[in-house]
Structure 1
């Protein structure tokens, strides 16, 4: 049977693919705006990197005590706090360059349960254990946004292939998977930021660990290839910082690309190989004989893969300079944060005093798209700006904007390029988002 002969099992106004920070926000916003909405997630749980990769500290929502990102993502944070799954830091405290002190540490279970509750309450149809396999868009590229026939998303699930009818799509995969399937241009990148595996150690006696011996043994292990420099955090005594931090740590996985199933498979394998190197090395250190890996994240967290070539482009100058785009739909506040592709170092550049960058609606639209919007870290921009706007709070904000725009386009039979930005801002404000005053 040909794909276009598959019987459509369900029809939706908006289909969002990816249930992380961006996708969850997009789906809830689209549904609350009146669109019949489905959310497709390859895993069995919502939350994306925050949950499955254990990067469970969303931010940044505030600038020196003033909130700049709110809306559906912040609502999820508040509900998580109300259920005892997080506590809010003092956002008025001047933390200087220690921006992470204003991130919100969330309990992964409570947070994911809150996201699920919010989706179900909004009427979002949750479709776990599915992935997009093909997209058949009628009138693709015709400019009117409606096409001559019905658009189909082919998904692969536990029962095989299924066809879903849709009017508009939101690509919240983080990797621009839908944009790639539909043939839209993607920005090439010579070097990608490394991934990270989060883990926790236990069973060792820190007071019995000889720091000098640890450093001496490390040099020999590095020379022998039993360890790599990227296997640990920066520090004068490699791996002592991890032990001193009650065993909570992370490591860089370099030379990977998580954009496809095969490349993500290699990333996961390399991540666990790196953790095994650490485990076997530390077990030989006096005081660490009883060391065990108490926890490791289900997935290697991916920072960077592919970005679309959009109707607008966020370059480093516009982000660092705090450009107020005429079609701005949200703020983004995070320092430049480039994890080096060949080391364990990070290039962190705080934003200048008073600078709060904005994100243009055009950066969410693949160039020439009528039916597809993107949200999250795969929106249009260069790698410097991307290193800042890829974080959860901004992903939540762009996701909500994409959900609002997709609903307006679907219900109004419009190309996503023809949705009025003023209408998007109106919907966002109605749902408690903070929208730049342009």
Structure 2
């Protein structure tokens, strides 16, 4: 029986494993193994909500091990350290507990077909102090760390009814993550009043978004950016465009002009890249964003038995542009890779991947949702905002749930989430 190993359980990786396990796995035509360094999957576009504390991984996450049991594949907890192409093996780093005690030694997993779905990490562009002083939202663990720090800061400034100090949050990068997090923090500051912090409100929160480029949401159409900026300013959020950060210090961000933007909590969300170790392994051809170069069928350019999908995939389109690192890209790549791997088992021709841009949406908490829709429905590009935009935004998450759980369990999961939102707390306090 051939073995398929998928490294990375993000949006693309988990959807791919689900597709393969329900076909090749269920028919016992292949042994399928998912490897991830986390135990729980949370859809990456929701990590800023985990960080703000408005959703809980226990209700919105997917436990890999339980999902594996229900879907005919195996789950291995661990981080890939290296690939031995000659022996068709991957090496997993030793696994340690929170006290740095070794749980598992270094391990190897053999494969016939390997799929890399490693996702992306924040790109600090070598800016001094970022690693030591800033939070990033690349993973569930990092989002939870930020949330704990946020709770500590809220408790700190609400202990005294006399001291009316302000919680200052600095966010570098005005992309979707930065702008959405800023709006959620404004919402959470008001929610805290009903959860044991009566002295807290958005008036005691100062959020500053710092963007090096000329405008917020630089990767999206200007009309979306202007609408989002208007909503942010209405909330009292400071937007600093055309401002470059030269250093992150314990007191805040230092700009290239020598100004200190003070912050108690600092978040870096300026740009993404594939993990550095993909380049350091010296196995693949990569681009400037560390992405692994692939063929039209999503095979790596150096090995036909290794596929790459998601943010770590460097797919150059005919016009010379690279497929953007978005959830919709990962979803589409998972579908193509699944079809191509099944085609290899059936002796059929592989299909080329084609990226389809269905538009972009930015969800600014309960205050605003703006975006554009592209495709047959809009006959080009159509600007949307308000309830329609929010409906489309929610449908993207719903489609991910259906891809991971199937229609029946997906509907039950969404219904359970809806009930939890009604009867459960609106703000996570732990």
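General observations
- Distance in nm of label points 7 Å out along Cα→Cβ at positions 18 and 410 derived as 0.6 - corresponding label from 1, 2: 2
- Among candidates 1, 2, the computation of relative contact order in percent (Cα under 8 Å, 6 or more apart) that gave 17 used structure 2.
- Among 1, 2, structure where distance in nm of label points 7 Å out along Cα→Cβ at positions 322 and 346 as derived comes to 3.3: 2
- Structure responsible for 3.0, with distance in nm of label points 7 Å out along Cα→Cβ at positions 106 and 338 calculated and labels 1, 2 on offer: 1
- If FRET efficiency 1/(1 + (r/R0)^6) of positions 250 and 306 (r between Cβ atoms, R0 = 25 Å, to 0.05) is computed and equals 0.05, the structure in 1, 2: 2
Computed from the coordinates by the stated procedures, all read-outs in this text should not be read as laboratory data. Because the structure is a prediction, the values reported are computed rather than measured. Cβ atoms are built from the backbone, for glycine too; each structure is taken alone.
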